[in-house]
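The following blocks contain the structures, represented as structure tokens.
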Structure P
Amino acid sequence: MEEATRSVEDAVDSFVDVVENIEETDEGVQEISRAVDSQATSTEEVLSMINDVAELGEETADTAEGASVAAEKQASSMAQVTSSIELLATQAKELQKRLDSFSVSTE
């Protein structure tokens, strides 16, 4: 009987050890689960930031393209203004020559 009792006690001790090992394993699994959840959240945040940067890049590219088009139009307008000024200067010189050919008497 004593041997049977000792066997039962040994079996109970073994079951207690198994339960403790299961609880430790469960705690480890829960810790890993929390770490995975935290990593998933961090990954989503990084992905959101990457999307924000990509969107900002697209907006910057659009703005740069608009600025480039405006600069080209401005350069074209400046060329037209320069051409008009040169034409006016030539016409002013011609007009001055013609005016110089007249004489005005002060009598």
Structure Q
Amino acid sequence: MGYAFINFVNPLFILPFYENFNAHKWKRFNSGKICQITYARIQGLNAFLDHFYSSGANNHQVAPLIQSVPPLPPIALAEYERNLRNIMKEDKLKQLAELNERVFGSQ
């Protein structure tokens, strides 16, 4: 079993990622494992790191691998949003908005 924690820089990326990878079988690795995506109990990178380093799991043999990406310029994010709206059905956008509202509250 393996785990990955992904801190999305924008909630718009959650639904396309979920649709592409949830219930995905890794054929390449001759394994019966199936990807299952859920929200983490602890939200946010800093909260996750605080929890990890204070949990006793930090034994110097295992540690989180953190890869940062530069923030998207506003024009790229706007183009991504336009493309996403063209690809996805309006009901999925509504589901995403409702999901984001439940998870992140109104911002």
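What follows draws every value from the coordinates through simple rules; no lab data is involved. What you see is a predicted model, and the numbers here were worked out from it, not measured in a lab. Cβ atoms are built from the backbone, for glycine too; each structure is taken alone.
For distance in nm of label points 7 Å out along Cα→Cβ at positions 73 and 97, which structure out of P, Q has the highest calculated value? Before the final figure, lay out each step's value.
On the way: P: 3.9; Q: 2.9.
The structure with the largest value is P.
Which of P, Q yields -13500 for helix-only ellipticity at 222 nm (-39500 (n - 2.57) for each DSSP H run of 4 or more, over all residues; to 500), as computed? Write down the numbers at each step before the final one.
Numbers: P: -35500; Q: -13500.
It was calculated from structure Q.
When FRET efficiency 1/(1 + (r/R0)^6) of positions 9 and 41 (r between Cβ atoms, R0 = 25 Å, to 0.05) is calculated for each of structures P, Q, structure Q comes out greatest.
Work out which structure the value 16.5, 47 belongs to, where Rg and Dmax of the Cα atoms in Å was derived from one of P, Q. Of the options listed, only Q reproduces it.
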